[in-house]
Structure formats: C-alpha cells, structure tokens
Structure 1
C-alpha cells in the first residue's frame, strides 16, 4: 500500500522575498512550480515546465503583460503564458498547470494537489 500525500497549503517563501516581475522555482511534493509576483503585487503559481522545450525554466522567464493580462515568456523559445490561466497566448491549445496561491501573514503558500 502506498501512502498518499495530503493535499494542503505548502510554504514557498516570504512575500517580501519575491522580487516584482521575477519568478522563483519551488519543489512542491516533487513538482517544479514557478511562483511570480507581478508589479501590482499579485502572486501567481504555475508549472515551471516549458512544454515546448521540455525544460524546467519558466521561473526564469520574462514577466510582462499582453493586452493587460500578466504573462511570462519562456526563456527558451519565448512563448508567452498567461499567469492566471496557464494558457499559451502564442498557441492557445497548449496550457501549463496553474496552482492556487495565497499570502498568509507575509508568507506565500501554494496548494498541493
């Protein structure tokens, strides 16, 4: 019998440690997650895996926006992914996983699923 991981909030870092418009990578229950703080203070979490290159690099991407939607552009081939939904704006048929994220008492937490 294998033990199942409990689903709950996992601490990533302090909110103040997140530099606006930059990403950080975190390993959440064996899954690489990219966490971003945008210029307006919002925090987003999505898969760190770039589906086009297969590399775990989205946390190192360029944060910006497209038509008012916060995005990250992969540092490999530059496809832009919407931070809120994970949809690739250059190829809408490609989506990376997103994760619920919250800030509690100055600490960033990501939901483990």
Structure 2
C-alpha cells in the first residue's frame, strides 16, 4: 500500500509537467449556467485526461503548492471526477467546496 505522501508527490509531478490553462477566470460566469460565478480561477491541465473527456480540472489560487483535491459526484452528468486545488487560501477552499455541494453535485475536500 502506498502512503499519502507518494500520492501528493505524484500530483506534484503531474502538475509540474503540465501546462495550466485557465479558461474560466475568477469572477466570470459559467458558459451554460450564467448564475454560477467562478469564485477562483478554474481551468485544466493541458494534455491530460479526466472522466469527462477533457483535461484534469484545476482550481488555482495565488499560491504555488497543491494543497487539496476535491472529489465530486455529479448526478446530472452521472460522473465523478477529482479537481486539483493549487495554492488556494482557506477562504477559496471554502468557496470551492460550496460550489461543488449543490442539489445535483456533491464533493468531498481532501487536504494535503
């Protein structure tokens, strides 16, 4: 069985060797749900794969270190994903957690 340390180191390596694309900056509206405003910069890791067919999702605060992930279940899309939180403050983590806990989506925040 691997330790948690090795999991976080693997995420560090993945992010270090990937380009971060921010396609939904903080303060912008979701393209399909205009009442949802992104509380933190949101994007993906270029040339990676996630369950929805796109790149691995990331929330990017002002820091550099991966400090958490959020595991989500989306009942509307009928999928599950992880999203990597990079350099997010406690306030940003709280806003991200709230964004992923709605009527149709549930998320669990795992801290480093």
Legend entry - For log10 I(q)/I(0) by the Debye sum over Cα atoms at q = 0.16, 0.19, 0.21, 0.23 Å⁻¹ computed as -0.67, -0.92, -1.10, -1.28, the structure of 1, 2 it came from: 1
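Given a computed value of -6500 for helix-only ellipticity at 222 nm (-39500 (n - 2.57) for each DSSP H run of 4 or more, over all residues; to 500), which structure among 1, 2 does it belong to?
Value -6500 for helix-only ellipticity at 222 nm (-39500 (n - 2.57) for each DSSP H run of 4 or more, over all residues; to 500) corresponds to 2 out of 1, 2.
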Legend entry - Winner on distance in nm of label points 7 Å out along Cα→Cβ at positions 32 and 64 once structures 1, 2 are ranked, highest first: 2
Inset, instruction - Out of 1, 2, choose the structure whose coordinates give relative contact order in percent (Cα under 8 Å, 6 or more apart) equal to 27 when calculated. - result: 1
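Taken together, the values in this text are just the output of simple stated rules run on the coordinates, not laboratory data. Everything quoted here is computed from the prediction, not taken from an experiment. Cβ atoms are built from the backbone, for glycine too; each structure is taken alone.
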